[in-house]
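Every read-out reported here was derived from the displayed coordinates using simple, explicitly stated rules and does not represent laboratory data. Note that the structure is predicted; figures quoted are calculated from it, not measured. Cβ atoms are built from the backbone, for glycine too; each structure is taken alone.
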Structure I
Amino acid sequence: MLFQDRFEAGRFLASKLSHLANRPDTVVLALPRGGVPVGFEVAKALNVPMDVFVVRKLGVPGYEELAMGAIASGGTRVLNEDLVRTAGIPDEVIDSVTAEEERELERRERDYRGGQPPIDVQGRTVILVDDGLATGSSMRVAALALKNKKPSQIVVAVPVAAPATCAEFESEVDQVICAVTPEPFLAVGQWYRDFSQTSDEEVRDLLRRAASFPTPRAA
């Protein structure tokens with residue numbers, strides 16, 4: 001199955017989440033940047049609030065697309081210990097990459113929200129959305145960071161995922177919705193006709209439009 005773009009993928013994903021529609025204690029948190037168009041369509045269809053949850057991948061120097069871990073808002077860091085050990089990546093390299101990505105994470109936090117505070121997720125059902133799961137490193141650090149904010153439950157939801165990665169999350173969060181789990185799975189982008197990069201301006205625009213969605217209320 002090929003999605004035309006992230007918006008179509010979001011509408012398809014929303015059809016798998018109808019049991020969470022119109023719930024005043026539910027909020028969608030989208031991982032920028034590619035998860036934001038998906039999350040926008042999910043939040044719109046479910047009639048629930050939306051915000052971003054900023055996560056940055058820690059790429060291996062020289063092979064930046066290969067994730068050795070990820071960081072999220074609040075100082076949470078998750079490392080792929082097997083990769084770090086096998087590749088022999090020293091601590092000082094990990095710390096250097098982390099510091100660089102922390103600066104970018106803080107910039108995006110300021111830029112996307114325009115000074116507005118993040119939605120308080122304590123006691124709420126959080127639907128954590130991205131455009132797909134390959135290794136799952138970004139989603140994993142997001143889920144771990146969210147647990148520190150004490151939501152009532154965390155639902156990981158993506159349009160497409162590697163079957164093994166989807167299965168791994170079953171033991172890490174309260175619910176996992178992977179709309180499509182094709183095999184073989186090489187990369188998220190192969191399941192989209194248009195997988196062009198989502199820009200910062202698109203993220204800001206979608207967040208402005210999402211401001212008209214319902215205001216979150218505590219459970």
Structure II
Amino acid sequence: MTPSVWDERAQAYRESEAHREGPDLDLLVEWAADARTALDVGSGGGHVARRLRDGGLDVVTVDPAPGMGADVQAAAEDLPFADASFDVVATRVAAHHFGDVAAAVAELARVSADRVLVVDNLFMGDAAEEADRVRDPSHVRNYTEQEWCALFEGAGLTVMETRRVDRPMRFGPWLGRSGCTGAAAGRVRELLADRIDGDTITLDRIALRGVKG
């Protein structure tokens with residue numbers, strides 16, 4: 001998926017109710033509360049940065065798509081910052097798009113002076129993975145809790161806490177943000193039928209708090 005596609009989607013993600021709020025976002029704010037500086041990786045619509053700035057943190061945003069309007073344009077796997085540049089490095093609902101998630105987590109750890117915070121959708125089985133790819137071809141993969149813990153540990157991070165978060169959202173807008181319509185939308189509905197109730201879909205998310213050393 002080229003950055004230009006994400007440029008086209010940028011406004012939808014800035015306006016997305018599902019991204020603008022939620023208990024997982026509240027948890028990131030709680031976990032970052034005593035920090036001074038933060039990096040928001042894969043910042044998208046800027047919702048993590050907005051909430052952290054409201055909490056008094058000095059936040060830098062980074063995203064590969066120019067249209068997302070981040071402070072710095074770069075991929076998560078190649079962050080243009082010195083080691084230990086930020087107290088907190090966070091990424092929310094972006095890691096399933098990373099081409100090399102292990103390299104990305106290693107970069108999050110490298111530029112963090114203290115902690116790394118990750119929120120992303122959990123692996124929910126092969127049918128759900130197929131649905132994600134049909135809905136949005138930029139989807140790479142979701143990961144299990146065990147895989148996430150191994151990724152953190154491989155990057156030299158100690159996992160201090162994990163939380164599971166159910167995230168209900170409106171099914172129609174969820175499809176619309178990626179331009180999924182017609183037969184493709186029908187296939188997604190078929191694959192995720194057990195998670196859809198009317199126009200609400202519930203996805204499983206995981207939040208992880210890791211520290212350096």
Structure III
Amino acid sequence: MNKILIVEDELAISELMKMALEEQGYKCEVADDGEKGANLIEKNQYDLILLDIMLPKIDGYELLEYIKQISEIPTIFITAKSQTKDKIKGLKDGADDYITKPFETEELLARIEAVLRRYNKGTEIQKIDNIEINVVSRTVKKDGKEVLLTPKEFDLLQILIQNKNFALYKETLYEKVWGEELEFETRTLDLHIQRLRKKLDWKDKIKTIYKIGYMLEV
């Protein structure tokens with residue numbers, strides 16, 4: 001289980017991030033100013049830090065400099081600053097990525113997973129009840145027996161898992177799996193969902209969300 005430190009002084013944002021990440025299986029701790037963040041980093045081991053720039057006591061730039069002196073913890077800047085010069089400064093100072101408020105939860109999760117993979121800290125095996133997914137070998141087992149999925153079925157399964165308990169629009173799913181916009185009504189996505197439900201016995205887990213799309217509920 002990857003452990004993430006959120007250093008963010010806006011309570012509503014930090015709570016939203018913590019809830020979303022914990023629903024995805026991450027373990028999270030929160031600091032509401034740079035000094036508290038530094039103290040936690042001294043005492044604990046983290047796999048990744050989500051770091052706001054505009055912080056009380058010690059700002060994000062200063063804290064990042066401190067982080068890079070004592071460890072190699074990957075860090076993603078999360079801030080309201082959107083000017084190019086701020087992004088460039090953050091990346092030059094050693095941030096691994098940069099995301100601007102407001103952001104979608106789906107984007108945050110995708111960026112976290114991408115950074116963790118670069119540091120070889122991603123989770124190779126994912127488990128949901130009696131289903132085991134190996135994201136490296138792209139294999140799926142149900143009760144220890146392999147379930148054969150097509151490449152598109154596996155891609156669709158991965159996106160549903162990455163965004164579990166979040167409703168995803170059909171257009172979003174189609175674009176991510178097939179790499180193109182859903183410009184007309186097609187049964188392709190629906191048929192793939194039906195096959196996943198049948199192969200994994202997830203008729204009750206993959207929910208149809210009226211007028212939106214689908215959601216993996218776990």
Of the structures labelled I, II, III, which one yields 13 when relative contact order in percent (Cα under 8 Å, 6 or more apart) is computed from its coordinates? III
With distance in nm of label points 7 Å out along Cα→Cβ at positions 143 and 159 coming out at 3.0, pick the structure among I, II, III it was computed from. III
Ranked on FRET efficiency 1/(1 + (r/R0)^6) of positions 103 and 167 (r between Cβ atoms, R0 = 30 Å, to 0.05), which label among I, II, III comes first with the largest value? III
